[in-house]
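A short reminder: the numbers here are calculations on the coordinates, not readings from a lab. Everything numeric in this text was worked out from a predicted model, so none of it was measured. Cβ atoms are built from the backbone, for glycine too; each structure is taken alone.
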Structure I
């Protein structure tokens, strides 16, 4: 069994996962309520929250797994070491090193994005490869071809804002709450897509994304057409985002023979995007791997799963490992 620790942003998380990728326990403590008034995560507040909660969260994860928190019978520790907020990453990494030293265990630094790629294994251990994964979150948007666990190739990614970042910024412009993704998704279900004319971005053959221009287009369009209902603005924006994501994903599926298509990351909870991926799976006669809402958000179970693979491959980290806030998935 492996203990996973995740502190890349505003969630302090710990989990225990066994060698068959079964989640034995998973605890997530979010500090999001401290950030709502600012319309986004405040790095200093997030870091302080991790310092306060990391010990109790790890303790709870071990106890719920039926383990002695003072001397747990586990085989290693996996921790997110990038990408993410540097202050937040350092709290989790320092804790993991301390536990590894105290218990005499190996530990491994895990790429947060690779953790998301392992999430489907936790809910469907028997899934077939290769797999195309659309990873969409507040900081990242990319299409990844996975030939097996730990074997991946980034086919396309955002050249500016990530999809989740665009959701948050548009939500702020519209006077909605934070995080913006759930707010816009809920409101969009009450509106009519196309009521606000928005441009189609990135229509070329490559698989890269761009959402910065769409965000600006929403601002300008609502300034010109102030009479458009808020729900219609949300629906039009959401359709534009999902249209770009799904068009690129369809192109990737046409170019690669895969057994399934998966969603990962925080934006994987979006209802329109989930419906679109399910339709793509039917069109190509492959399996759709849609994570539960618990697996969409940051959690330590996915980090433990990636750590299981890395430790099993003999890739333990040294105690000199540093946090890397800009660690790219393509570098793993």
Structure II
């Protein structure tokens, strides 16, 4: 049955729709469809979409998609401006409140599980002040041995914290180790929670791993056809380099290596495919198929009608 919620329908102010799923599963397209039908506005929960000039490599929504539905939490900072998890969480909740105040439905969409969980569960981020000398030592070690190896060493100390971080994100591994060494407690055990007074509906989108990998491979080829190399070249011309934590986003450091003559274009693509597959497997640690809070929908066939019916029941106050 085709179900269409009319534009005049309103949601109670505390309602927030959250759309999750792996990279390349189709979250952006689904979020836009839902926003059009539900008087919704999309709030990105993807940590890489924050940064200006990083468009192709992060698969930002297209201009046409952003014209179809308002998008938030995109292009807010330069690549050398580092946003902490606490800053992102605060801004995301403020954005949700602003959307609700205008009687629209916030649709949070993204694949950065840590950001979504911190928002939904109301993590109170540890307030350990930075230790410049300790951080300098950890940064020096990280640059010498590489982000992946520092992450591996973190996993020996705090496997729970490490399993929920991107192995290539040097900044987060350094911060976790800094907190551990400063407090003497595991980073994973230091998050208190104060959930926000919001009513979340969590929708998960899924595809088979094989289909996801095929879509990733196709996306990577499209990125290069759209000018990904030139995008990275422009960032380098502005003085941004591989040491920036923001440029740990898959593809950017690899293309920089290519532009520096260290690897071939095909080796660049191979590394991107490999790292994206690893990232997809890590994403599954945040959003598991058996999570009772997530209502999963497979993307084949198109689940839009089923999702709309489920949202209609939620809107009516049904469980």
*For FRET efficiency 1/(1 + (r/R0)^6) of positions 152 and 168 (r between Cβ atoms, R0 = 30 Å, to 0.05), which of I, II scores largest?*
II
*Work out FRET efficiency 1/(1 + (r/R0)^6) of positions 40 and 120 (r between Cβ atoms, R0 = 25 Å, to 0.05) for each of structures I, II, then name the structure with the largest result.*
II
